[in-house]
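Bear in mind that the values in this text are calculations on the coordinates, not laboratory data. Computed from a predicted structure; not experimentally measured. Cβ atoms are built from the backbone, for glycine too; each structure is taken alone.
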Structure I
Amino acid sequence: MENIKNQVIFIRGGENFDSKEEFYNYLRNRKYDPYKKKRSWRDWLAWGLSEDFDAFVPDMPNKQWADYEAWKIWFEKVFPYINKDKSIKLIMVGNSLGSTFLVKYLSESRFPKRVDQLHLVSPAFDDEGLIGEKLGNFKFNPANIRNIEEQVDHIFLYHSVDDDMVPFEHSQKFLKYFKKINFMKFEDRGHFKQPAFMEILQNIKNNL
């Protein structure tokens with residue numbers, strides 16, 4: 001008998017700029033190290049869930065100069081593969097701009113299935129404090145956040161005080177609009193550039 005698994009969607013981060021010159025400056029200032037091997041907690045988490053979950057990790061277009069409308073089009077390519085059976089849990093995990101994308105999408109659009117868990121890691125609320133980047137057309141109306149809570153059973157937010165890319169204050173702004181949210185505050189995780197993320201794995205498994 002076929003093993004029917006729960007499903008998880010991962011949306012990775014990206015960058016957004018108001019002009020080509022801002023984008024070029026970002027590339028000029030970005031460090032390049034051919035010997036640095038990137039180990040991502042997103043890959044680790046997909047592996048940790050692989051026994052019970054099918055994972056979808058859409059490679060969003062132009063992630064270094066992201067466009068919301070392009071991401072939306074590509075994100076919806078996942079829809080035909082969503083299992084509509086209510087017994088199958090659907091989890092969404094967003095990182096950085098990927099989190100902001102999920103906030104905007106779920107606040108403006110109806111997902112074709114109820115979401116069991118939504119995990120937001122270092123989401124940007126607005127442009128304040130962002131260095132060299134802007135949200136551009138990823139900006140959302142905070143008043144529409146209530147539409148997210150109507151579609152999602154459990155919402156988790158993760159942010160570190162020492163985040164050097166998305167200021168910690170952004171999560172404080174989110175907390176003012178979400179009525180029910182599980183907030184995990186960290187002191188020394190930065191922008192969560194780490195090989196593993198045990199807290200998300202535990203939260204997913206403990207809330208199935």
Structure II
Amino acid sequence: MKKQIDINTWNRKEHFLFFSQFDEPFLGVTLKVDCTTAYLKAKEKGISFFLYYLYSALKASNQIENFRYRIIENQVFEFDKVNASPTIDRANGTFGFAYMDYFEDEDKFYENALQEIKNVRNSTGLLPAISGENVIHFSAIPWLDFTSISHARNFSRPDSCPKISFGKMTENSGKREMAISIHGHHGLMDGVHVGEFVERFQNLLNAK
């Protein structure tokens with residue numbers, strides 16, 4: 001479900017009109033998050049660390065209104081829920097895009113996500129059978145402790161979906177950290193909203 005935002009009365013009207021004229025309207029930041037507790041919790045639960053932090057990132061995104069805004073035919077809509085479209089690796093060295101519904105029930109999310117991972121790994125196609133505007137594009141690059149990242153973009157195709165990437169987990173004196181990059185359409189969000197996401201995401205990673 002989604003509702004249309006009245007741009008004329010929206011407090012982001014000027015920001016939206018200004019940044020929507022840009023060839024590259026996305027802002028992006030890269031930083032490190034502490035995943036010491038999250039990694040141990042995932043192992044304790046017997047869940048893949050990837051799905052554990054993916055769920056936390058998706059949950060944090062759904063809690064922030066600006067991460068649920070999308071531009072459709074030059075109009076802004078707020079979705080009541082956003083889902084995940086992560087990249088899933090295959091044994092042959094390629095990957096496919098997956099589609100995972102967000103559920104507040106964490107166990108239900110894992111159950112459906114595991115089935116989707118299996119489906120992608122047993123397929124050869126790139127794009128998921130189901131997708132839409134109300135997704136966040138996730139990717140994991142667990143081989144690299146990156147300090148910045150850029151994304152392939154088709155500037156002729158309208159795109160307002162946030163893009164969140166995760167890097168290699170590193171360990172130093174018992175503390176585990178992971179790089180994360182967040183990119184979002186500046187007409188829909190600002191640095192303060194990215195900061196809010198990082199704070200909520202880190203709090204979820206710290207939860208015991």
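For FRET efficiency 1/(1 + (r/R0)^6) of positions 18 and 114 (r between Cβ atoms, R0 = 41 Å, to 0.05), find whichever of I, II sits highest and give me its label.
Structure I gives the largest value of FRET efficiency 1/(1 + (r/R0)^6) of positions 18 and 114 (r between Cβ atoms, R0 = 41 Å, to 0.05) among I, II.
Who wins on distance in nm of label points 7 Å out along Cα→Cβ at positions 98 and 194 among I, II, i.e. which is largest?
Of structures I, II, the maximum of distance in nm of label points 7 Å out along Cα→Cβ at positions 98 and 194 occurs in II.
Distance in nm of label points 7 Å out along Cα→Cβ at positions 66 and 146 was computed and gave 2.7; which structure, I, II, did it come from?
Traced to structure I.
Suppose you compute distance in nm of label points 7 Å out along Cα→Cβ at positions 10 and 162 for every structure in I, II: which one lands on 2.5?
I
Given that mean count of other Cβ atoms within 10 Å over residues 58-65, derived from a single structure, equals 19.2, which label among I, II identifies that structure?
Structure of origin is II.
Computing distance in nm of label points 7 Å out along Cα→Cβ at positions 26 and 42 gives 2.2 for which of I, II?
Structure II accounts for this read-out.
Identify the structure, out of I, II, from whose coordinates relative contact order in percent (Cα under 8 Å, 6 or more apart) was calculated to give 25.
I
Computing FRET efficiency 1/(1 + (r/R0)^6) of positions 106 and 154 (r between Cβ atoms, R0 = 35 Å, to 0.05) for each of I, II, which one ends up highest? Working shown, then result.
Numbers: I: 1.00; II: 0.55.
Going through I, II one by one, FRET efficiency 1/(1 + (r/R0)^6) of positions 106 and 154 (r between Cβ atoms, R0 = 35 Å, to 0.05) is largest in I.
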